[in-house]
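What follows is a group of structures, each given as structure tokens.
What follows is calculated from the coordinates using simple rules that are stated; it is not laboratory data. None of these values were measured; they are calculated from a predicted model. Cβ atoms are built from the backbone, for glycine too; each structure is taken alone.
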Structure I
Amino acid sequence: MADWRMVWTVRRVRLWVSMAAIAAWLPLLGISARGWLDFSAFYAAGALAFEPQVLDLASVASFQEAHRLPNTPFLYPPTLAIVYAPLATLPYELAAALHLVAQAAFLLAAAVLGGHVFGIPRRWAVVGTLAWSPAAAAVISGQNSAVLLLLTIVSAWALVRGSGGHLLAGFAIGFATYRPHLGLPLLGLTLWRRVWYALAVATATIAIQYALGAVATGGQLDWPARWLSTIAAETANDFHSIGWQAVGLPGILGRLSVGGSALGSPVGPALIGYLVGLLLIVSALGSLRRWDAPRAVALTCALALFAGPRGFVYDGTMLLPAIAILARDGAARGWPWGYRWLLASGYGLALIWPLGGVVGVNPLAIVVLLMPFVLLGRGPFRTFGPAPPGLVSHARAVPLGILGRP
């Protein structure tokens, strides 16, 4: 009788990944009819750039209502409004379509560079990225997670180059802080690993973004305080409206509380999530300093999602570096059955994330909550720890065996 553990043969893997990619991008067919979803927030922010109203959710909502756009709040730092200002001069449908094409290009660029950085054959890096449903959802829904992924991979590539790449790493990490809860952990990684030049450049880049934020708000020097107060006020609404899309532990616990658990208000359970996340981060500090740069960056992204305050489905794009690490380690070990099933299950859970709207908890959250433990090789995931030194190299693609050669 065939061993069920080895059911993922070459042919089945190729079929599974291909079908997952098709399914992940099917919603693209109806996105125009849904008003291009979250792009509405960025378009409105671009139209309100250079005015104090860009920080006012009511002003953003009024603009959207006046132009019959989806009502989605703009919760990013106002600096981003400057980036979207040119698109806001175009008709909405054209601007949204151009944005989607650009985000898809950024995603493909991240896949190609990521294949080199993490040692994955290029074609499988591209197909594996396209089959990752959260990344597709980010592009289709009008989000910009593909840019953050590209900046993250650029930072890993630059850190691998040593002192010669620290300038580029600093710029990439500094710009990545436009999503603070995902970019700032990378800044912390440079501090912990004592990459001082990259840290200094990243800090200077953040200072430039602050200045640009003041320009974007019409000279509001206190914009960070106003922006943070807006974020804090909107978080409670998120628990009620889109809390089912949460993938991080604080958001999940807050959502369960809103859903009627005995934990009380959402604030208390969320704090429990932050505490657990902090303990996990502390336990990973040794690995974050000792591991090679690509693996450390992948773990940082996984930890940021686990403990982050505002992690939603599209943020799951940032698990792709961790998935690349697992593929690299699986190839180095000759693809044991555990690695095959782990990756197949992860892609499957990510693909059915919309079921969270029915059951109240997102299936993708299972992948997010387990990934740090898998990377660290903790508990039942000890066999998935780092591959023995010398078996893999981030400087060239590693033949993936089951998936074929590059």
Structure II
Amino acid sequence: MIVLVTTVAKLFKQLIHNYWVKPLENYLRNRRPDSNNRIAILLRTVVWLKDLGWFLMTLGRVNVKAFIGKEWRVICIQDDYTNSEEELIHVLFPERPHVSLIDRTFIWQIPWMLPRLMRESDLVLCDINRLVRCKPKDAKHIFNVPPWILVELEIDKPLDAIMAGMTGKRRTELRKLEKEGFTYEFSQNPSDMELFYFDMYVPYILNRFKERAIIGTIESKRSMFMDGGLIMVKYQGQSVAGLLGYVARDTFNPGCIGVHRDHFDLVEKGAILALNWFAIQWARDEGLRYVNIGMTRARVFDGVFEHKSRWGARVRRDILDHTKWMFLMNTIGPQFGNYFNEAGFIAEENGSYHCVVMKNEIFGPSDEELELVSRLVKQAGLSGVQIL
């Protein structure tokens, strides 16, 4: 009987995923919130239905786990379709904590469990479906963090205006790039696609990620190439790096990059920066409105986010992500508070984004450090700093 129930449940989940969630995600892929009210309402409806499909796949069950470190304790509530446990451990603890399963329960029981769980821990983190609402009234601090955000740059303006929105450091880097003598051309030549894949993309990914490298198939890259093309960076007359991307409506979406196996030394001279800058120039010349700078974790002090924010780009939620991280806490200890601040979590509230900082008379950033955070937040296009 148990085997039959398990088999039926597995079949149910597969059907929901293959014939409900996946088609809706394919529809949403590369779409962005639109100023047209009808389209915006349609997108919100499709996103809601997609999230509902993920919720049904969980069968209403969640796992309650305790992460017990040397100095503090975090309780994490997750369903079976969130894959961020290792990341949360890495972000919330300086050393790997002991992990234990406390309970496996139904999601509607969470509101009754939260007050007790908050008394027993420094932080409760609900890593669950966006449709779930479970905010206890007695929680002093509550905020939601999207696991992923998209960074995009508006380019329907003069290049000088685009550069004016960048950080001073990024403008200096681009001036140095110009002196190095990099140029580019846009290519839809199949022979360039072969050169890019075998001599740039594959060697670069293997060199950068070593044993962790995940190589996309040439068939998948050719499919992207058919819908777009290549930004080929030239140096002293040779093709030394490439960016494969495609156009979706008014947005250029970079897909993958590569550096020629014989020219990895040019990374230090700005080859990767050149790929992004020339992609912006090409997309603007083609009359597009946005360049998708890519996805990043919602943390101000994440290296990827810091790099992308230097372009003067703005953030928005990745509508393909069905989860949220809901942080709940009542008291904040100085050791945990200071460690928490090192991440610079970006919280989402009614479509706006702000950086969360813990501070009181005992711990937290100084006024000078807080001013620096405020400048970084402003440059990244966030709405401000929220102090707990």
Structure III
Amino acid sequence: MFERLANRGAFWTLLVARVVYALNWYNIASVFSFMAVDFGQGISGLGTLTSSFYLGIGLLQIPGAIVAVKLGPKLTATLGTLIMSMAVLVSGLSNTFALEILARFLVGTGMALIFAPAVVLITQYFRRGAEGLAVGLYSSAYQIGGMLGVFGWAVVASTLGWRPSLLLSGTLGLATVAMIFLLVPRDSVLSRLRIGGPELRRVLLDRNLLALGVVATGVTVGSILLSSFLVYYLEKSLGDAPAIAGALSALTFVVPIFSSPFGGRIYDRSRRFRSLFVASGSVSAVATVITGFGGVYGPIIACVLAGFVSGLGFTVVMSLARESRALGPEFRILSIAWVNSVSLTTSFIPPIVFSTIAGADGYTAAWIGGGVLAFVLMLPALLIKATR
């Protein structure tokens, strides 16, 4: 699996960093009900915080990739983790909701510098020919962190308070900065490359990469909405305690721990993915709709279905992005970042749509609207080349 002991240490360091990365992504959803009391906010406030984060992480992907090409993937990922961690600490200390919004934007900005470089590094330290599995394991680490964020941090916030919980997760982020710096090998010649206008145009105008980015959102809409709003929905609409609501929401992350490596195996052994994306996006749409029905049982089924297809579909999307032929393999960071940028910037839409409908027509209509949106965002899968 690993050719050298140093590679093993680097691989596991990146997995641990991915767990903390996801924890700081999703913990805001589990502490929002406590935060809302201090700032006098409701569902629209949660929607604004979520969208601010997605704007930061989505819009900065390409600038982050350019920085990574100039500085190297290790240094860029280290810098991104530092920015993310400091912004989380600011979020725990802020005294106005406007500062919370800015802090969440900066959390997303830091994370924008991490993902594409880390995917390049994680596949570099794994066995040749099993890169899809490496991406799948990296996705599984993300799901573990997400589970800790929505469930574990609901318990931590209930026990310590929401501010100490964010200070703790920010401190964990700073610890991973030190781990990456010490245990991941120095960057190689990749840092000598330069990106010019022709390279950018070839990537930004590549139809396959654009379609992959939108489809990545389509297969994860269910997961996005459930991870962002389910805890608050269960607490306010069904009267569940924060810990119970967090435990149910955590199902969205438990299932992809297993489906993500499965998606990696599919990628390593298959050459046709269009039907997989169509099926995954359709299941994501159905899962989103049934969340609003059947009391607590609808959300349970929805979390399982949405979690399964998000882990599988996202792993295959990013593995395909890594092998894009828009540019040579030395520019993989740019292709991955562009697909992730399209996906995350598009992910700005579901929270706004959901919170707007929920405020006007109630949660049932909002879950239905989210399902329709998932189906629409899946349709570009029909434009993706069937083989790689």
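When FRET efficiency 1/(1 + (r/R0)^6) of positions 84 and 380 (r between Cβ atoms, R0 = 25 Å, to 0.05) is calculated, the result is 0.70; to which of the structures I, II, III does this value belong?
Going through each structure in turn, the value belongs to II.
Of the structures labelled I, II, III, one was used to calculate semi-axes √(5λ) of the Cα gyration tensor in Å, giving 33, 24, 22. Name it.
Only structure I yields this read-out.
Using helix-only ellipticity at 222 nm (-39500 (n - 2.57) for each DSSP H run of 4 or more, over all residues; to 500) as the calculated read-out, with -11000 as its value, let me know the right label among I, II, III.
For helix-only ellipticity at 222 nm (-39500 (n - 2.57) for each DSSP H run of 4 or more, over all residues; to 500), the value -11000 is produced by structure II.
Just checking, which of I, II, III has the largest value of mean count of other Cβ atoms within 10 Å over residues 172-179?
I
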